[in-house]
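J.: Input: structures, listed below.
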Structure P
Amino acid sequence: MSHTIAVGAIFIECNHLGGLPTEVEHFEQCELLRGEQVTELRNGNVGGMLDALDAATENGSQINIAPLLYASCCARGPLTAGCYATLKQEFLDRLEAVLPVDAVLLPLHGSAAAESAGDLEGDLITSIRKLVGPQTPIVGTLDLHAHVTEEMVRGADALLGLETYPHVDWYATGQRAAQLVLEMLAGRVRPTMALAKVPVVVSAIYGNTAGDGPFADVMRFAKSLELQEDVLSTSAFLVHPYLDLPGMGGGGLVVTDDDLPAAMEQSRKIAMQYWNCRNALEPPLHTPEDAVREGLSVDGGPIVLIETADCCGGGAAGDSVASLKALLSVGVDQLSLVPVVDPAAAAACHQAGVGSQVTFDLGHQLDPQWGTPLAVSGTVLRLGDGHFTFNGGAWDGRPGEMGPSAVLEVGAVQILITSLPSYDWTDEQFQAMQMDYRGAKFVVAKNPMNYRQVYTDLAARILFLNTPGPTPPTLRFTQFQHLQRPYFPADSSIPDLEPTILH
């Protein structure tokens, strides 16, 4: 029997606290693939899905892949209403054109938002369900930072979250989703899903899933439940905390083979384990100046300063100079590396040329609410076009783009000035501009987790900075407009807490 399976999605993580609005052009700069272009992807979650479907065909199944639209982009502010309307309509038009289909595979993030739809994925899944009908399987993959909603759970047959952070299993998760769809189409399983959430809204600093750590313990517990009979999949979610939506929180999602009571009970167990480790998920924080002074008291380096609040991968503009100000004001005289997104400064460096002396205001030009620019004078050491290739993660093997870039030397500090915000996976940006962090005293990393892949074994010390920005290291003091209290960490305890269970 022949089966037609549609594949496509809108994939982005959005930020309601700051960052820049997302337009169609930003997907075009990253990845906006249509029709057969989607089938060229052979890595990430889409690649895993496609390879699993191709393998089934090679083993005798008759699988027709109907590629739709795949739009992915580095995290930013919500999609404008026009951007979402354009992408959603094209997606649905392409789906309608290939109907009837036997299943739909959705490689989603789970924390997308639009001005017109706070829960973008829930809105998209609901629209897909209206087109394909109640009996057609819809299976999606999600980042473990997904904000999983009632609309998503109600509209999909199964949702499978990533199991790793840093995220190294996009491909494998795509494979799992495709294999589940094939099992459904063969009539061997009937997925039933339940989600249990608790109001824990924390940064991802202690969200690692390998080694020691509170969330690693939660994830290992969740995955151990897959050994039970009729449990098809378990997921643990550490919600993306920079959305501002009702009902945010993390917990567990369990997919069973036609056993809803078991799915509800096991998801509740995951959520309660997550709640019980909430205090361990809050990191110790330093002011930038105190962190620099502490680093100077440590022999050797690098001292890695984690400026989480300006994480492009979480939707920030990347234009903060808070850590740079501290390095310069304390008077560090050893090599230090700092990234800053500032297209005007990058253009000034390119106009001046290598070896030139330049003076300008740097930083806080794109999302200025978080600080004031810093007047700098320095020497242009290096210029580049900003092209690089991702070495792993969701965009493994695909091109990255920083835009015209420069390395500016101000005293002992080398500043990587880029024109576009880009996702930090490992050290691709520094490598592209020939910046050697191994000999540095200080290195500023603007992400809460992926720095571990580069600096864990190299760093003399790792310090977390408390700086202003739309991706803060703690949500204790964030003034949400739509997320209502009580929630942790604004409320350290919630008497008689019971998880919210959706199915």
Structure Q
Amino acid sequence: MSARIGVGGIFIESNHFTEQLADRAAFERSEYLCSGELLARNTGVLGGMTSVLRANDCEPVPLLYASASPSGAVRAEVYDALKNELLEWLDNAGELDGILLCLHGAGTAVNAPDMEGDLARVVRERVGDTVPIVGTLDLHAHITPELLVNTDALLAWETYPHVDAFETGERGAQAIVDILAARLKPVMAMAKVPVITSAIHGQTQPPGPFANVMQEAKRLEGSGTLYSISPILVHPYLNLPDMGGGVLVVANESETDAVAVAKRLAKRYWEKRHELQPKTLEPSEAVRRGLQIEGGPVLLVETADCCGGGATGDSVHTLKALLAEASDQSAIVPVVDPEAARRADAAGIGQAIRLQLGHRLDPKWGEPVFVDGIVSRLSDGAFTYAGGIWDGRSGYMGPTAVVEIGPIQIVVSSNATYDWMTEQFDLLELDIAACKFVVAKNPMNYQQAYAGLMKAAFVLDTPGPTPANTNALKYTEMTADWFPKKTGVTIDEPTVFVSRQLDLTTRKLD
């Protein structure tokens, strides 16, 4: 009889510095999968997991999988409901030989600050200590002792921009197959250093400081007892104790090797900390510099309003700079403002409209701007992601309008959505190549989305919950010194914690 493996999870990247909270609708707009719908998923982490399980004569047993676009913390009642639904599926699944959890690692709920640790704990309580639990993570995870001690192996994505979701699912499923076949007796060590920087220089393709650590990790992986090595560039927009990046090692039986390698690579990560800090410009200065560059598009990278990091997307700081410094230049500016989108939709294409725009969803970060424009395009905001972590999955901006102020085109959407390539702009048939300026509200994916097209890119210093410079935020839960808050901080050794080595059930698997 084939091994039966439960597959599910709750996946969201959270932000403690925004006032918005993730509600049930946020998950229902994104992915809420169970039963046959979960088993039919053939892309992303889930697709990778089920493909390897089936190839190894294992039966994937669907639990609940719910994911949402990055946001603030999950509402308490929403997390409780999703967790209880997953546990209900688990209780009704019959005897299972293992559990695969697709997690982010930087999720948080109002009533569970360490959401993934809490979820792993309650699953462990249900299945006991003999059933292996393997989890997959984003490489921006905040890995805690509770998560580590309640799982047997954790494997993180290896690319940023994230292009290996499917492959990570495959790796996670292969790990549980190897455990069941007694080829892997896992022990994990996480070595962490107090570095909380944005992801601007966190690419995994060289050159780059994080890429350097990743290259060394992958060179060592698979040698001796080292099964998996995952460098972790922690999501910096959580406000939790003991934050920091580092390295997670899964070793085969040898805790000594896991700890030694995790510590050695975490020290290298620490040595690269100054290279991880970005240089930024005020929006007006960036626009003026862009005007001196021949052609376009010139990217204005407003990372502080990154929907992919949990911001609302409603900032108009860069729009104000464009109106003041380059109102005669063609530009594309995204703004999430459901009320403005509703009013534009009601006015109709070709109609003049006066709008109060921006800072309506998370008002503490700025003041709205009043603009007079023409509604040039309308859409229902539905699009499909092409690649990345949500390859083939639907995205939904909700009712969306393009409002033109002279040559400046403002994309006014109702819902925040993750930026992968240029799917949102392509839906509206906007001519990116013809623009002088494009506002990109993400810290990394713009590099691939506009590769070969952009003439320059400037990272901006603006207020918001996802800033390029983390010194702009108040981490009230961090009690120890950390970089870059204190650039002269020193450490003796990384902080290390290890998993439990459980006596896991194994069975004959080829």
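Laboratory data are not the source of any read-out in this text; all were calculated from the coordinates shown. Small disclaimer: the values here were computed from a predicted structure and weren't measured. Cβ atoms are built from the backbone, for glycine too; each structure is taken alone.
J.: 0.9 is what came out when distance in nm of label points 7 Å out along Cα→Cβ at positions 342 and 358 was calculated for one structure; which of P, Q is it?
T.: P
J.: Going by FRET efficiency 1/(1 + (r/R0)^6) of positions 70 and 230 (r between Cβ atoms, R0 = 25 Å, to 0.05), which of structures P, Q comes out largest?
T.: Q
J.: For mean count of other Cβ atoms within 10 Å over residues 118-125, the calculated result is 20.0, so let me know which of P, Q that is.
T.: Only one of P, Q returns 20.0 for mean count of other Cβ atoms within 10 Å over residues 118-125, namely Q.
J.: Computing semi-axes √(5λ) of the Cα gyration tensor in Å, for residues 262-437 alone gives 33, 21, 15 for which of P, Q?
T.: P
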